[in-house]
Structure P
Amino acid sequence: MLFETTLLFKTMMILAGQVGIVYGLSYFCIKGARRAYENNTSFLGYYFRGSMNMNRQLDIVPYKKVPTKYPVEMTKEFEAKNDEETGKKIEAFTKLKFANNREEVLQFLKEGYKYSIKSTFFNALFIFWAATLFATLFLAATKISILTGMMIFTMQSVAFGILLSFILLEMDENDGLRAIKIVFFITVLTAYIGYSDFYSFSENMILQAILLLSLFALIIFSLIRTLIGFSRNVIRIKAISGAIVFSLFLLIDFNLIRKRESFSNDWDTAFEMAFTIYVDLMNLLLEILDAMSNS
């Protein structure tokens, strides 16, 4: 062939397209949310209230308007505790009530109940994103069809881009945009170090074993976190540790591209590597966002 591209070039072509969709769509949604806030209208079913962050920047927060028709569904969450009479542990649970008029609404609010406002769109979008993510993983691993893989990969990126925009809005979109810049810097740095191949990160089995165990620890912590509350400092330490783990995974990814360059320079391998780097990038971003969050 007159012009043969490298595996790195093929991989970055695929990766740049998918990351561009995620970040571009997130930026578009954030701009749409800001326009909705300025015009007092809705965007994707949400309204927005504005506040000023510590850097005196506008921070908009999404919210759903409270129901105006009765009966209104209201819920209250009860934490796990020990029964004073029997001494037995009472598991955490959620209690549901229906308010039939304004007076009952006010009474339930005094008792600690909140409006039960469901977002079917984002629930469905999350399920769609998870399904397409695992489908892309399967296609990247089996190399059945790169065209089908790219199509599903793109649908996954579109879904995640919308979800990411609201994750950024929930915390502070200004911090979120700074986190994206940090991820970009880390990506360029790890790509340069890993692809330079002055050290064989991808062949260091001890490093890979440590990272694999660290990944399992992060997963276990996240599962426990859904059941048990941790202090902000503990969560921040975990998030920083997670960011370090996924940064090291990126080093291995780019080093592996260099190792495969001479014997597996094809689009199927590029698709597999692009998806692997994409997953590590998105996890790195989420860990940095978790470290920067105040809640």
Structure Q
Amino acid sequence: MIKNKLLEFRADILLLTVAIGWGVTFLMVQDAIKNVPVYAFLFYRFLIAAIIMFFICYNRFKNVNKVVIFYGIVLGCALFAGFSTQTFALTYTKSSIVAFITGLNVIFVPFISFVLFKDYVRRIVFVGSFVAVIGLYLLTMSGTLSVGFGEGLTVVCALMFALHILFTDKFSKQSDVFLLVFFQFLTVTVLSMIFSLSLEEVTFAVEMDATFLKAVIVTSLFATVYAFMIQTYMQQYTTPTKTAIIFTMEPVSAAFYSYFAINEMLSHVQLLGALLIICATLMSEIRLKKE
């Protein structure tokens, strides 16, 4: 029992490093896509990640089967759908609103897990999810929340990210984690290339300036290979609901990194929101005696 708790705690800590990594690289990606189309950037990011994963799991390809390929495609499609709907939503509504609604996956995960998969979800984790949503609202919202096309797309985005977390939980326990990540990356790479060629003017002739190269290399290594390897492997030892709560630390780390990197000030309300998210993350670690 103690060993299982230690494994779960280690998994949660490593997942926290993933959320922090995503938050720190957010500003870097934001700068890169000012000059490079989004799908082209995703194509290069996941292409490099897929190549790296190919060499990491080269000796494991003898274990490839239809199941791990299928699972990888499902995860890749969910991940790409989340990125795509989020990208299109940004053209219709404010980034702050998109950030908030995307974070609602923290609520979707426990409910989908409980209703669809009949998983047991601890009450304190449900409470933590709601606290995280309040914190997200205070941290990210700078506009009036309305019901429009952009908001609808972002709800789909949140659902896709929620399903990605839930499917990762199920598939990682049934497949070779390394191969699962590789086929996930390969799927996102192919879909990004198709969308880029269809919707963008530049795909294979992007401007390889320092900003782009820095962003694509750092995100490929740390925000993609490291992040999804950790998520896929460590979700075997924790719950999808706790993972969703931990991932709400991404906008918190992004906000604090922006403060130190470009002196972007946080209001008192935003600081309160960040504090609530941190509290929600700590609440997810609490185990009541009756649970």
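Quick note: the coordinates plus some simple rules give every number you see, no bench work behind them. Keep in mind that what you see is a predicted model, and the values were worked out from it rather than measured. Cβ atoms are built from the backbone, for glycine too; each structure is taken alone.
A value of 0.35 was computed for FRET efficiency 1/(1 + (r/R0)^6) of positions 58 and 130 (r between Cβ atoms, R0 = 41 Å, to 0.05); which of P, Q is the source structure?
Answer for the origin of the read-out: Q.
Can you tell which of P, Q yields 8, 24, 26, 23, 14, 5, 0 when P(r) over Cα pairs in 10 Å bins from 0, in percent, for residues 10-185 alone is derived from it?
P
One of P, Q was used to compute relative contact order in percent (Cα under 8 Å, 6 or more apart), and the answer was 25. Which one was it?
Computed on structure P.
Looking at structures P, Q, which one was mean count of other Cβ atoms within 10 Å over residues 258-265 calculated from, given that it came out as 14.2?
Source structure: P.
Computing distance in nm of label points 7 Å out along Cα→Cβ at positions 26 and 42 gives 2.6 for which of P, Q?
P
Name the one structure among P, Q that Cα extents along the principal axes in Å of 78, 52, 42 was derived from.
P
Compute distance in nm of label points 7 Å out along Cα→Cβ at positions 50 and 114 for each of P, Q and report the one that scores greatest.
Max of distance in nm of label points 7 Å out along Cα→Cβ at positions 50 and 114: Q.
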